Structure 1
Amino acid sequence: MTTLAVRTCSNLASDSTCRISAVLQRWRRQIASRSELAEHRGPRPFALVGYRVSGPNSDRLVPLERLSFVALFDERDDEDHLTTRLIAARASRDAGGLRVGGVNQTLFDKNIRLAPATQNGSRLDPRDAELCELAFGWEQYLERVNRHPHYPRRNLIRWPQWYAEAAASAARTPTELVPWETAVAQELSILKVWADVGGLPKRQIIAGDPRRVLCGTEGRLTFDLFHSRFRRGD
């Protein structure tokens, strides 16, 4: 039993080491090998925007608290070095409206041009296979779009359709699902907010300066997928 346990632990450790090594190899091949060319080229003039759902979900309607939005884009840091930032932020209700992102709602802010390392900060953690796959896959997609000028791009972010679970009576039962704008305009008692992600692209290419296209308002929605509460250095 003891020998078997030792071998199992050894195999697990070996698997973990192999996964970390594979992440680092992919980073060197995909990011580091093109660093000089990327610095010379400068920031790519668009951003990639998408969403994530925490936990299992097979329905097109997602509770607001389980939804987050992700953005990947280039910019120059304070020392004029090229960075490729991967930001995720949650969504929430905010004084009669909805808010996506902003400094207080940032979940992480990674610079994928830094080598992954098993530490907190702006580097990817190579032990987080899901996040690393997202980061490298999106960066590869962004690079493909950059090489093909006729690739479809949008000028504005497309958001989900928002719905409110509102009380239909003073007793708050039963409830009904109505468009968010309707619930706010009629001053209904809102119990929960849902996002209809059916047909919403997992990845959207948004053309323009990230400082401009990733921040703004749309109706009662305020969004900011650029500013972050995390430091960008490492």
Structure 2
Amino acid sequence: MKIKFTAFFLFVISSSLNCLMALDNPTILFIGDSHSYGRFGTVLEKSLSSISDHVIMESSCGSSPSTWLGKTGYEKTVCGFWKKDGTQESRSKEHSTPKLSDELANYRPEVTIVELGTNIAAGSNPLKAAASIEEVMNIIGSASTRCIWIGPPDAHSSIVTKEKLQITNQMLSELASKNNCFYIDSLALTTFPINEKEGIHYPPSLSAVWGEKMSTIIINYLSK
């Protein structure tokens, strides 16, 4: 009986160690919107590649969580798509947004990072996106991959208003907590420059700063 217990104990220890080792050089899948198409995405990709030999970056301009669910087919972006998988990289103005479920099945990542929220805040009622947000989190959880969700950055826009950003941020934070997803509040890390007329997208220098801050948070989190 003692031998059986010892064998079982060693099996549990071995399994636990294997789970911990899985995050040593993890495969990382990243999906995002137009923010990730620019310097924010490239800075983050470079940093993540310092801890992983396989980082897959995908950004689809104008996308929100429902876009990546693809319930009505592969939804097309007409304002920019970027993908980088190792040394293979492509950018195009028009491209069908992949389905998250397909990408999870294809790459089997240990870590999945989502940067989506600005286009939720651009809607008339951000709270209507709750179901699709939770579905994305559930799909990630079902794939046994660690979930990280990056919230929307600050904006200075009549469309993406401060009020709707706060509503979106609070909703994402609560759903992330409920669905075992590590949430990063970008509103606490960014301040949109009021002299930028566009109001939503950051100039390259500030986009890079946001990416550097985000890289530090994510890498520290994954090292725990």
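The numbers here are math on the coordinates, done by the rules we state, and not lab data. Quick caveat, the model's predicted, so the values are computed rather than measured. Cβ atoms are built from the backbone, for glycine too; each structure is taken alone.
Quick notes on this structure:
- Given 184 for volume of the Cα convex hull per residue in Å³, for residues 90-177 alone, calculated: source structure among 1, 2: 1
- Structures 1, 2 were shown, and helix-only ellipticity at 222 nm (-39500 (n - 2.57) for each DSSP H run of 4 or more, over all residues; to 500) at -9000 was computed from 1.
- Among 1, 2, structure where P(r) over Cα pairs in 10 Å bins from 0, in percent as derived comes to 8, 33, 36, 14, 5, 3, 1, 0: 2
- Looking across 1, 2, the calculation of log10 I(q)/I(0) by the Debye sum over Cα atoms at q = 0.15, 0.21 Å⁻¹, for residues 26-73 alone that yields -0.42, -0.72 traces back to 2.
- Looking across 1, 2, the calculation of relative contact order in percent (Cα under 8 Å, 6 or more apart) that yields 24 traces back to 1.
- Entry that produces 2.1 once distance in nm of label points 7 Å out along Cα→Cβ at positions 138 and 162 is calculated, selected from 1, 2: 1
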